[in-house]
Each structure stands twice: as C-alpha cells, then as structure tokens.
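Presented below are the structures under discussion, each in the form of structure tokens.
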Structure 1
Amino acid sequence: MFRETLANRVISIQHTGIKSLRKELTETEFYDPSQIKDYQNNKLRQLIQHSYLNVPYYKQIFDEHKIKPVDIKSIEDLAMLPILEKSTIQRNFHLLTASNSAKYFKRTTSGSTGAPLKILYDKGNKLIEISLMLRFLSGIGKDIGSKEINLWGRPDNTTWAKLIRFIKGFLYNTEFWNVYLFKDKDYSDIISKIMKNPKIHLRGFTQAVFMLACKLRENNISINVEAVSVTAEKLLNAQREVIERYLTKNLYDQYGCGEVNSIAFECNHHNGLHHAFEHSVLEIVNDDNTVAMNKGAVVITNLDNYAMPLIRYRNGDLIKLSDKICDCGRSGNLIQSIDGRLYDFLVGANGVKVHSAFLDHILVDSNLLERYKVREMRIIQTEVEVLVLQYVSELEIPEVSFKSFEHEIIEHLGVMKIIYLKKDFLKDTRNGKRRFVIPLNEYLKDPAIL
C-alpha cells in the first residue's frame, strides 16, 4: 500500500491536473456512441480553430483548399483535408510547429522505413497519454505503484541514465531490465523472480516477453503471471499462443506509435483492443485513400497535441476493426488485429503481394514454433524469387516439416526458392526492433541483416 500511495503522490506532483483527468476518463470510457461523437467533435473543432490560427502549414492547406475552420464541424468533415504523410512532416517541420507554443517536449520515432521522425508535443498531450496508460493498468488490476518488471530497450547506459532509472524504479516500484544487453542468464533470473512472485505486472517488448515464454517452454515449466502486457513490436498470433501457454493466461496487447501514443488497449475480456477515442480520431483508408470498411491503413488525428497538430496522419500501420460488441460494455471502435506495417509485404514471383499477417497465420497452422521450440523466426526476401527463412532454435527443423508452409507460399506467390537457415541469433534491424518480415526493398538497403 505504501508503494502505491508514494507512486500516486509523486505522479500527482509531477503532472498537475492528472487526478481530475483520470476521474474524467473513468466516466468517458463507457460513453455510448452518441456521447463519443459529441466528445470527439467538440475537441476536434477546438483543435481545428487552433491549427488554422497558429500553425502555418494548416493555414496554407485550408486556404489552398478553400476551407474555413467552421467547415470542419465533425469527424466526418475531416475528409475535406488531405492526408498528412511522414515525408510531409519532415519537409515542413517548422511550418507544423505552433507559433504560440512556448513550451514543448520532443521525441523521435524509430525510423523503421528510413530517417527517424522528430515530433513535438505539449504538456496536455503528455498528460492524457499518461492518464490513458494508467487507466489501462487499473483495468488489468495493476495500478501505478504495484510491483512491475519492465523489459525495456534503450542503448543509453550512462551513469546518469542508470541513476534516473534507479530513482524511477524506487518511486514507481518498477524493476527495469535492458533487453539490449540481455544474456541467457538474465532470462533465467527474471523467471526465478516471477516464479517467486507471479502477482506482478510484467511489461515489455514483445520479443523479450516471448523469449521468456520460450525459456519456460525449454524447461517444460508453465506459470501464470497475473498480468503481462506487450508493447513496441507487433504481437504475432504464433507468439501469443506460446506466451499464453507457458507464461500467463492474462496477456494484454496495446497499440500506439511514436507520433501518437496511447491509441488502443486490450481489456480483460480479450476481444481486441479498445480505441481510446478521448485522445484521437481513428480512420481506416484503402490504397486510394477512400474510406475502408473494416481493414486498411491507419489515419490518425491527435486531438490533444497543440504544439504540433497531427491531423489525418498516416502512420504506416495496417489494422482490422472488429464488428463485435465487447462484453466489457465499451462501445467505441474495437480493433480486431494490428496487422503490422504498410511496408511489411512480400511480392511473389507471380506479382501477388501478401502481408506479414498472412505468413503469421501459416505459422500458427503449421505449429512449427511449438514443435521445434523456435525462439525467433524471420523471413527475408533477398531476390524476386528467393525467400530466406531464418530461425533460432535448439532443434534443427527438417526441411520436410516446412512442406505445408512451402505449399502455401507457392500457391499464393508462385514458384519461389525458399532457403532455410538455422541461426544462433538474428541480427537486429537498424532501429533495434524485431521484424518478422523483411521485404526485398528493405533487404537491399541493409543486406548485412542476413
């Protein structure tokens, strides 16, 4: 109880106004569809007015398209505006910065497809992102200050950085482990800790959490950590199966991006991820930018960032919406799956494109990860007609075991040569994140990934 009280006290001092905002978010969470629409429309109108008056880029866009701020009355009217691309932000960084923003924070995205993207954001944006995260934690029974093990990943390991992490760890009852520096023994040590106290919140990069589950699988041990949440990397269905079998029955996914955090969270009914409508407008579009029914590219409008408004920003992700109503009672958009990045496609010898989500589905059906205790797997297209499948496993997978996988590939992509390589480890991508699929154009930029 002392740790929870301390953590809540510290965060209230550090983030003025968070207590009242958290109270508001407990009420809005269960708004009905009409209340959600009114809530978003009110925030949107304020954002549009601010952007036109204070952000040169939007003043220019509105004038070019002969649109006035009063024309954008609802989220449906957003379609009048062009989609904001990453390259547009890079070219117009200063024009997208609000002229009346006296104080702002900076963060840089990981740059999965090229140059990293710098984003400015203000205190109000930071406040709601933190508040939404705390709402999520509370919903899974892990309020701030309860014991957490955090498998994070940052290269900064200076004395100052270590001191900051130590202080934060004490104040928020969090134990930080840097996965960039992990050795096999680190996984064993963490397993020992969570076996002694499974009533914790284990949070971390998807691959790091999956590796913990693989370690348990190797030792034929199954435990049930009270709450496990993954972040930063796509959660493959094949990984979910292993994590839920060996590590926890309560696995929670969450969705955000460097440009807009706290977009969606999974609840304890596990029917998908609930869009945090209080913070953003979520649109799904087809390749031609028309509105998609339930599956397509994410276009997000951040309703809270007044320092650098991101209105109709295409973040590079593909998602699928669910038509279900979750038993939890929330009525906002429910995301069925986050299929990955727009560029995570393989183009077959026959010209057909398939997404990484399709390959994930094949792996789940093949049961290869479970049967051969696979810890990591990656598919790289090195030539138009050549795929290299790399895997890390204690057991070598006989090529005959890939027959069903190979059959599906050839059926959809045409005749492809598939090379199977057992590796001791997989090299990190340039941004340090784990990617299940490396398309041909990405491989050509970084052939050393092999």
Structure 2
Amino acid sequence: MVRSEGHLVAHLLRRAGFGVGAEELATYTALGFEGAVDKLINFEQVDDSDLEKNLLAMREANPISTHPEFPEWGNREVEVAVWLARMLSTKRPLQEKMSLFWHGHFCSSVPGVHSSNLICRQNELFRNNALTPNVKELTKLVARDPAMLVYLDNRTNMKGRPNENWARELIELFTLGIGSYSENDVKEAARAFTGWQLSSLRLSKDVQFFFNSKQHDEGQKTFLGVSGNLNGDDIIEIIFKQPAHPKFIVRKLFRFFVYDNPEEATITRFADIYTKSGFNIKELVRQLLLSSEFRSDRAYKTLIKSPLEYVIGVLRTLSARVYDVQVWKTFNWALEAMGQVVYDPPNVAGWAGGTTWINSSTYLSRANFAKTAVNIASGMTIDPGETAITRRLLIPDAAIDYFADLLVQDSATPYYKKTLHQMIYAQPGAQPYKAKMRMLVHTIMSSPAYQMN
C-alpha cells in the first residue's frame, strides 16, 4: 500500500520512539522521512537541557533513599519516575528507545541487584552508548558494570571456584545465541573472568570495578578453539570474531524495529553492514530505519505495543508533562498490571514481548489507563475536547477524521469510522461536546488498532 509521508513518519516515531503528538508529528513530517530519520539518529545535536533540569529537580525534591540505614539502595520509586518522565518528555526519542533496548538486552533488575542506584548507573551507561559505534567496546563496559557484576554473580567468580552465570549469559543471551558454544566453552570463559570484582562489598553509589589479580585464574584456557592464558577481554574479542554474532544482534534489532521472523537473506544483508561498520549500532539502525523492509506492509502496524510504548505513547500524544513522582508511581502500577515492570525484567532473557503483552486482563488495564489519561480532572494532559474546539472540529465527523488519523492513521477504515460515528451520535444530545470528544479519544485508544505499533 502507498502511504502518505505523514503516516510513514508517524510509523517511524512509534518504532524509533514512543509515539507522537500532533505538533511534533508536523515538525518531523516537514523534514521528510529521510530527514526525520537523520534527526532521530543524530540526537546529540538536539538540545534537551530543559528536561535535564526538570529531572534534577525531581530527584532533589525527594529522599535519596527509602532505607536510611542502607543509603546505597537508593530510591527506586524516584529512579523509575525519572526514567518514565524522560521517556515522555525527551526531545531525543531514539536515544531513549535504544536505552530501553539495551536494558532488555543486557538485563539486570533492581530486585536482583538490591540497589536502584547501581541500576540507574547502568541505565546511564546504556543512554550514553545508545547508538554505540562499537558494540564490542560496550560489551566490555557492561562486563565491568557494577550492577551486572552483582546481577550475574561475577563478583563472586574466583580462582578455583568459578561462577558460570555471567559467562553463560554473555555467550548465549548477549552475543552469540544458543548452539554457538559448548559447555566447556562456558567453563573456560568463566575461568577467564575470575577476579573481576568490585572495589567494595557494600554497594555504595560510587562502587567501582576492581580486578583482583590474586583471584584470577592464570592457567591455560581454550575458548571457541582459541587457547592461551585468556582473560575476560580476550573472551569478548574472540566472541566478536565469530560469524554467529552479527546475525544474532541484527536479528534482535530487526525484530525490535521492523518485524518478526525476517528471512535469512535479509538478516545476512544487514549483518554484512554491521560487520563492515565495525559493529556500529548507529549505522545499523540508520540502515534499518531507511530500509524498504521498514516501510513495507509487513512492518506497518504489525508489532504489538509494549506496555511502556502504550502508556508513554498515550501521554505523548496528549502532550502530557509529568514530573510528580507520586503520579508516576500510580502509572507504574498501571504498567505492572499490563505486564511490564520498569527496572525489573522477569529474568535475564528480558521481556518476551509480542503476543505475550495482550490478554483479557492486560487489555482491560490499557483501556482503563486511556480513560484516566483523558480525564480532565487529572490536569496532566491536553483535553481532547479543548483540542477539538481549538482546531474548530465542531461537528463529530470532522473530529472523528482528525483523531482517527492522528491516533491510528490508515487503520481507520470506513467501517471503523462508521462505528465511531454511531457511538458519538448514540450519546444523549445534552451531553457536553467536549465530554463526547474525550470519550471518542478514549474509545480509539482502547481499540485493537491502537494497540499495534
């Protein structure tokens, strides 16, 4: 199907961000599709200093820890609220979307680490390397990250008593995938990472990576056919020379941005781009977003929105600005009811996604959240009724056309619009027009079409 530039840019901003309001969509559409990709990719050129000031104020207005006797645990509610507020208000949506990707890829969690401060530091690592020019170097940083050292027990990995958790997940879930290694490779890699510890047993905010040479196994090791007195960095270097790695990371990013179950030839093509670029994620993501696959019918509205994409998308579309930790606490409960807990993936494999996001319970939670978002009593979002009046959408059919195009684009078939028309005209005539508009937007946001990304 041939789609308008505006619909393609809206598709881009849903996938490379968290949805978009009318004004932001107009700004990006004016750049053209390729110009919009360029702005998203080169996010470091976009000034977001006002957001940073607001987020700093959020932290300063709240306790630094909910456990005075353990200040290193930090304040999880505040850190969750800060990240959600960042997703909502950022002018650099792709940076935040990639931060979420890395969080779901190199998984750690607050319950698993027992320190929201360390998880926050890890989140900053992902944000600062969102479109890293070299995934190999990012992997080395993650291997030294305090949260990861705790989460996968590598800080307890010692000579003579190797712990295999980090080594196994590094190979299987983070870089190569199942079938690319043997059990002996895991054991040898674990030996190579012995002595990778932390500067303190207490997980203070400033704890650092520490290499304990006394606890490092200096013996001969053989990993994926390479022998020597290997250390952790050697293991990572060997991994990135394996032909399985490029296809592994490309397949994961392709499914994140484009569609499920891509053909092998497609994966091979992008793996070649990734390898030749020196494991450059910025170049890979650029080519994915500019590809014909990304703009194809197979990609358009075929992925189910994650709870985060749904919630942040609703709020961005309604131009919300929320910096109240207590409000975000309520929204995080809504996210939990939908199946996604911020800073707490279910396991080291991350969220399964796809059809697992939707069932009768989570669908109802989404609809309830949409109803909350359009409730003018909250004062957090722009009232759809006010929008209709401001844009002189003074008859229901004009409002239906406007809101359907903004929220679901060409998924609003004639039958879809006819159903909305019947719903609006079935309402008592005495009901205020603005209230009808709020009900209209709530209905669209609760519809199956709006659940698709």
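Annotations for the structure displayed:
- Source structure (of 1, 2) for Rg and Dmax of the Cα atoms in Å, for residues 12-251 alone, computed value 20.1, 62: 2
- Comparison of 1, 2 - label where mean count of other Cβ atoms within 10 Å over residues 284-291 is highest: 2
- Value 1.8, calculated as distance in nm of label points 7 Å out along Cα→Cβ at positions 348 and 436, assigned to which of 1, 2: 1
- For helix-only ellipticity at 222 nm (-39500 (n - 2.57) for each DSSP H run of 4 or more, over all residues; to 500) computed as -11000, the structure of 1, 2 it came from: 1
- Test item: relative contact order in percent (Cα under 8 Å, 6 or more apart) calculated as 14, pick one of 1, 2: 1
- Label whose coordinates, when FRET efficiency 1/(1 + (r/R0)^6) of positions 124 and 236 (r between Cβ atoms, R0 = 25 Å, to 0.05) is calculated, return 0.10 (choices 1, 2): 1
Values in this text are rule-based calculations from the coordinates and carry no lab data. Values in this document were obtained by computation on a predicted structure and should not be read as measured data. Cβ atoms are built from the backbone, for glycine too; each structure is taken alone.
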